[in-house]
Structure 1
């Protein structure tokens with residue numbers, strides 16, 4: 001009887017063991033995720049993949065490129081080559097290496113397949129399970145091709161210009177580099193160029209007020225594979241004289257504006273100030289530190305722009321207004337007879353009667369309608385392709401972000417909110433967040449010569 005029981009138990013153990021063994025054979029293989037490349041291999045590409053053994057141990061990893069019957073090695077546990085392997089978790093590793101024509105000279109332009117194979121142990125190493133991931137990619141090593149289609153690019157210092165150009169391949173990121181500033185291009189058809197093909201682009205660019213007159217300007221393109229190209233194009237720079245002024249900051253003015261800005265600006269609390277700082281110290285922090293923060297916020301809004309031109313006519317200056325301060329005025333601030341600060345005024349101050357209706361200067365979409373530090377109650381309207389207009393110091397706002405406005409639609413009422421000593425409108429034109437002179441955009445002749453005529457010529 002005992003022998004029978006032992007035999008039965010042995011059979012059960014064998015059956016259980018066989019079941020476990022067979023079940024282990026059905027366990028999944030390692031999880032493989034290829035992070036890079038996503039689609040293209042180029043001059044600056046990388047191979048980057050994560051492999052996770054889950055609840056086992058990785059026993060083998062191989063990664064290769066298959067192309068035209070050739071197999072080019074990327075990585076293996078036995079021969080890592082130039083790859084780096086890092087342990088992300090107890091069971092997960094990450095493999096990364098350069099993947100370029102220099103590292104793989106036999107890689108030819110055209111389609112290819114990245115194949116990653118991995119094996120992990122299961123059942124205490126008694127069995128192994130494997131998995132394979134394949135990624136279809138394209139090797140691309142030739143730089144993009146660029147050609148300027150428009151001519152006579154006349155740029156005022158602090159002003160804008162438009163260029164029509166062609167880029168191939170059409171999926172390359174492209175635009176104009178002016179020194180270290182980049183102005184992206186947009187499909188020419190969206191700017192109004194009739195019968196534009198997919199390779200044609202239009203870019204608004206500028207020589208900013210704080211850039212030297214000899215700052216280089218180049219058409220630039222970079223494709224998804226990291227291949228880059230740039231070419232020169234004809235242009236002429238016209239110097240401009242920016243006014244210098246001295247502004248007296250009185251105690252009454254400080255009492256009028258500083259407490260309200262401090263109370264309404266959360267960002268002010270991040271500025272370094274000594275304990276018990278008086279009104280003048282707070283004002284200087286507002287005029288400098290808070291101004292920089294607010295301008296960074298405006299720069300962030302530049303990304304919220306339409307890919308097409310939303311305006312068709314010259315921009316309209318606020319009616320019955322007089323220019324009090326111009327663009328890029330260099331201001332020196334005086335308090336009690338001493339120079340206390342210097343800043344640059346990057347817009348136009350337009351004097352108007354109190355509580356006058358502030359109207360949209362052109363068609364667009366509202367991207368900001370709220371309090372904004374030194375600008376007080378502020379509205380920013382996007383006109384597409386990186387061009388935006390700003391309306392500051394309003395007493396009230398009548399629009400909301402997302403609203404579509406037409407020329408002369410009311411945005412709010414004039415006021416003295418923010419860093420304003422009297423009732424006026426601070427009006428600014430921004431190109432990708434950088435201030436440029438509004439004078440050009442109010443000028444119908446400039447619009448015709450610099451914008452409209454080039455679009456017609458390219459059609």
Structure 2
């Protein structure tokens with residue numbers, strides 16, 4: 001039986017579910033446009049340029065790459081909810097600009113404004129404020145699952161929505177959903193009594209240099225960049241190729257089974273990686289599968305059945321890597337620097353979205369559609385070489401322990417004492433937060449000893 005102490009409180013559950021809903025409302029509009037924008041843009045001024053279509057698909061990522069960390073830092077100073085309101089308002093404004101666009105350049109402008117509403121880091125910080133340290137990982141997991149489910153559902157529903165309300169309608173709906181997300185923040189999300197910096201969930205500027213100079217983390221940053229570059233480049237070309245074989249309104253018949261089956265097919269491999277210590281094997285296999293899928297897409301781009309099979313392999317690899325990459329970042333990042341490592345990782349992800357769209361469009365325009373996937377194969381192969389040479393990730397998990405008020409000298413001594421305990425790989429005590437961040441081996445560690453040290457300090 002789970003004790004009440006081990007359960008999330010009603011407030012924590014409310015905060016987690018409502019913030020996951022905010023993410024879903026925001027992401028649905030962004031994702032649902034992906035399978036339809038390229039085809040829609042062809043019918044407007046400037047839409048005959050695959051490069052401009054690629055820029056339109058990816059430009060939101062450019063803004064998010066540079067603004068998501070500043071938004072999070074500003075939320076420390078000016079308040080979580082205030083910055084989220086501003087971000088969602090900008091996102092809604094960009095959506096309405098794109099909804100009223102009559103040429104590709106205005107769509108690009110609207111998508112750019114959408115990206116300036118980079119609220120992800122601020123929402124994560126608010127989640128950290130509203131959950132206890134021991135339950136924060138659960139909250140983040142729920143949010144992550146909501147994003148994954150929204151991604152799959154929106155790709156399938158995008159062509160259906162296009163048939164009902166058209167691309168301008170999808171953009172307008174996106175703006176309305178952003179306003180709905182603001183209402184969720186106002187009336188459903190609790191207001192934290194105290195907001196503070198959380199090293200396990202937020203970017204700490206003083207940690208940036210150490211994170212950026214960590215070669216193992218840089219391998220992962222290159223990986224998430226490559227993965228999302230390949231994904232965004234895919235949507236420059238694939239909708240056009242599918243349209244040669246079936247009407248756009250029926251594209252959901254391709255996306256829905258691919259996303260559903262690939263999601264559930266990935267689960268056993270994820271369990272194998274996490275529960276049985278096979279993370280590197282599963283991870284490298286997924287990168288190899290990504291490489292194979294993009295190569296097959298390039299070869300069979302004009303063969304419908306083979307293309308669909310290649311897309312299934314792509315999204316199977318995509319789902320595996322989306323699940324394992326954040327786990328690897330958490331395992332590899334220094335104790336007390338997880339938030340910064342994730343912040344940098346997310347910035348590389350957004351940058352990949354932009355460059356994947358822009359470079360994909362450029363290659364499609366000047367070389368040919370298959371070149372987009374040849375480029376993605378090259379990125380995936382380079383990533384595979386980096387993945388094969390990485391050190392096996394440690395079998396560790398993060399524990400956060402409350403230590404109460406403590407001065408810096410006491411913090412240093414406590415960190416040294418905690419580091420000497422059995423099963424503790426690394427310990428960092430942050431006096432200003434009143435917490436200790438520990439990396440401990442998953443098989444066994446001296447939790448009782450850690451609690452004894454904290455009580456006696």
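Points to keep in mind about this one:
- At a computed -25500 (helix-only ellipticity at 222 nm (-39500 (n - 2.57) for each DSSP H run of 4 or more, over all residues; to 500)), which of 1, 2: 2
- Top of 1, 2 by distance in nm of label points 7 Å out along Cα→Cβ at positions 42 and 274, largest first: 1
- Source structure (of 1, 2) for P(r) over Cα pairs in 10 Å bins from 0, in percent, computed value 4, 20, 31, 26, 13, 5, 1, 0: 2
- Read-out FRET efficiency 1/(1 + (r/R0)^6) of positions 210 and 338 (r between Cβ atoms, R0 = 25 Å, to 0.05), computed value 0.45, structure in 1, 2: 1
- When relative contact order in percent (Cα under 8 Å, 6 or more apart) is calculated for each of structures 1, 2, structure 2 gives the greatest result.
The numbers here are math on the coordinates, done by the rules we state, and not lab data. Given the structure is predicted, the values throughout are model-derived calculations rather than measurements. Cβ atoms are built from the backbone, for glycine too; each structure is taken alone.
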